[in-house]
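Visitor: Some structures to go through are shown next.
Nothing in this text is a laboratory measurement; each read-out follows from the coordinates by a stated rule. Bear in mind that the values here come from a model prediction, so they are computed numbers and not experimental data. Cβ atoms are built from the backbone, for glycine too; each structure is taken alone.
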Structure P
């Protein structure tokens, strides 16, 4: 059966007829792209009406006729054929000598024409729905699987990403560098869901969900480039939370736009901007700052917003205030694409929504699991509110044939292997943590909606995925491809190591990095060193960086030794050290996490610290080393050993709704002020108990009303 991906088309009737033909003829397999690709030529972008790529029949280009008139169809057919052939000939992998290994076939599809239509014998073949199957059946049989994958990569523009990467030089076929090269070559093309997410755009809000490593950033970059090529007059903005993503987005979008249009992007109409921003020119501007400037409302910088609304409520409060203060919203953008939406409150998404022109084309992508301390983002009905009549402003309809999908879930993870991903989830949720006396379970947090586990690629191996039931979850073969882990022994993919001192940790780390570069054929930018706690990172990474310097190995601290928008040093050979926030959105073959003991337990911020560990582990494309010092690291290693003993499956009792609420209360992220109050209260209670036990204070000395309230509260807690 043919997978149909809908791009934007100015020929809706003939496009629907073509799609209907392939749906009615399931014997034809492959990929049908409608309104895609757009090909850059010396005369500007040339949109292709439709392309069908089949393993049996090769490449078939469709020129579509919308009405009855076929006047000039021969010239239009020639133009499309020549444009596509020229694009394919630019790729050496598709050539054999002077010949294309996959010569495109071409046909004009005119479903409404009344003229006599002919098939293959004609120089300019033209078909309708009645005889198209005869034309396809007469096509020569194509049998070259390798070329099929290569031409799909060219059509999707994915081949241009690989061209842009630094060439990897390896001499040992089994070195880590050689393994990484094989892995990068294996992730050659977008899968069907990624292709849909790139090309299919709705008039309204579109949501893209997926795990870390499912390709959300590349999908958004391709989507922005595709829309810019189709509508260069539109004002399009791409925004995000992690500043180090800016350079990555700019590189990807620039590459893709040139592929589509043969020209550089118009950066006035295609803007890559931070979420918050501030004064200081184009490099500093952001979505919130632009909204404030456009509407003449007060702009709050981070420190001001933090003082006014408190930590973790700063940006939410600032966006809420801006929306309330803007008396009449002035739309500025035609499309806004938001990456890392899990890091934003609904108020920022609403601000972006209000900032859009009438079609409200908002695309937001997020990871259900990367913000574990928070509940999942609310539904679109909750985020965007209701009309004065009480109807939801945004509602996702069920998918229907011939219409772009509003809600796309990217199930497959192309970055983390099954052992690495399940380890990250087990530690992030506390699946195998020792039971906490306060909650009666080791769990730290859990999804309110159990089906989310299935949505992101887990299957039930045993038990029931329901509240109050035991369940065992495992990654599916589809969602975690085997090639991501088959390259190395499982004991090499992920390792935990405890040290007696920070000096021992730093010495071991530096020696391993030296070996990675000198013996394993890894490049400097194949390595990331992450310290989970951003407040301690500058000092924490110092000892290891000093040892590396003495060994003649350069390193840099992202955002400190470099611009805040730079993560990897592309010009120099330098190993990146980073805190967790700058690491988000980036990846490397070898990831080292230092001081992981900080993530074992933290009063008032346990969920947040476990989230940091989860995010750090999922930066790895191949290998991860989790390092720490002291007894808490030993405890963390015991959790990892339990993951291994369960064959990298997640086995636990799914908490009930009431138990999940209790987890949220006990493990909530507290401010310093809240922590201080609780510690002071605990000390006061301890002193009171001691005084009563020693007979220095009698219960009769305490006010009866307070004693009665205390008894009531304790009895209530005891019954729960």
Structure Q
């Protein structure tokens, strides 16, 4: 088909341009019509439509409950054409007093719980509005806000709710849009109103000054906010940051000297059931051995009991461990990203959000006043007509009885408006009492006085501020309550010595030639190890004594080092397990050494090409399965020697595959965390066979062959002493043919 043959409705445009245009429309729709709350009422469209539908169903706080299915049906049918489950989920959240600081829906039935259980289906639950929701919608009938057509144009809905309740900050909000998100914690309404009143009197007050009133977030589940005042103030000033929140935990002493931890308040957003499962998992996996048990004794109040392994456990150590390993401490992000009065998204500070809300309340006050003035003028016009009718009652009656078109005659004779004449003609006979005339005059005077006050209010910003402050005080008296979240500055949880949590027991670590590892209980003798069974073609490679609290270092021929916890090794029954199940090491790369390594230890590391250096035990500790690179090898070289340097050592002895030995001062070797090192010994052929650090004054010792267990010591090493990097000379008589120092 040619381009000229395309239908007239087809637009010929580049694909990337069409996609970009449509995606932008989608993004804007998501931002403004779904995910971000309005700074004026703090609601997203789905929440606003839910409350509006409930209001039209007359689900006032004093009325009877109605099925949630009825509400959801009205919302998706008239105002919000989206999934019924998403609408019901939004409704459920508005009713949960552990999710919202000030719930807007009063639910009856199963609306879920803090354990994380879901609400019952909407056909089983009932709901109505709360007094706070009614306050949030107060003034909708007074011309305070604009209305817009619904999605199908059949009805109207308010663009925003006018009620004087700081819902955005009081209840908070969270949402993810396209390219932006919002996360606003809940706050105490009494503190917000005090801060707003201060802003009315001091419009130039900065965010730091508001901290005297708004101490920080106030979560519905309580908890303890442990950030410093400076951290909280910085987050509020920028509109971005995060708050560190902990559960409320007390140390309960028992008779006999025992104790346990009692969790009485959960961090906001943490499901109690999942938290208990996570703690139970730590106990089962022995990742927190100083904790013995967790019990949920909650009823209407949260009560989670944590029992230590023994009464001698340090309570603070257990607390710090729980904070680091579980959601008993969480971070709640602050991203005060909202839609402003022009529905433009942006991040606001605390002051900007309160200022925008106060400006909206001033606008609502003026709109209500102007609407009321209009109604007063309409009513006054009718009352003036009624007074004229009473003053000329006989003539009015005569006109009505005798004239065919009494309305036109009355308009001409008494200078009445069309509305006044119509109202007079519609008067009932019982209204023609003398008392009625007096009541009309009284009402007319009252309306005139009210109108004068409203005009003064509109013309005077000072009166407007006074009125807003008075209304805010009334809201505070009605809905204000005590703060639930305590603020106690605490330093971040300290680094934990995890070895202190491992039950210290002696073990014997055994590594086979093919890389199978096991740990036998106790310090096993050499005879017992020789009696062990091995897989076919396998045999012993390294064995050494240690503790379950030790860190075991495995040195691979490719220069990498891996670390295993002594408590994580498989038991001594059977053949053990392949060590490569616990570390990422290719099968063709062999392990050249294994040993217990402590952070303060010193090691001599050397490669087959005769280069080496001294390193620390801390440099060999690797926290991941991938290990860490310790020795940078040249092509063709491999790690040949890893030996612990004994205390007091001052010399190094090396021997090559060419059977030449060299002795030089240990001080000539650099200490490095990683590298190639320096040349230890020079070889014309072959490479390095072994190296050892020792105390020169004690001489150099090596075991004699034949299994006798005897050791020979060479005290005079003058013939082999030279500078590092020399070629060396043949070793003393009787040196092992294996070219190993033992």
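Visitor: As an exercise: mean projected area of the Cα convex hull in nm², for residues 301-412 alone, calculated from one structure in P, Q, equals 9.1. Which structure is it?
Guide: It must be structure P, since only it matches.
Visitor: If you work out distance in nm of label points 7 Å out along Cα→Cβ at positions 453 and 565 for P, Q, which one comes out largest?
Guide: That would be structure Q.
Visitor: Given a value of 22.4 for mean count of other Cβ atoms within 10 Å over residues 29-36, calculated from one of P, Q, which structure does it belong to?
Guide: Going label by label, the one that fits is P.
Visitor: For mean projected area of the Cα convex hull in nm², which of P, Q scores largest?
Guide: When mean projected area of the Cα convex hull in nm² is computed for each of P, Q, structure Q gives the biggest number.
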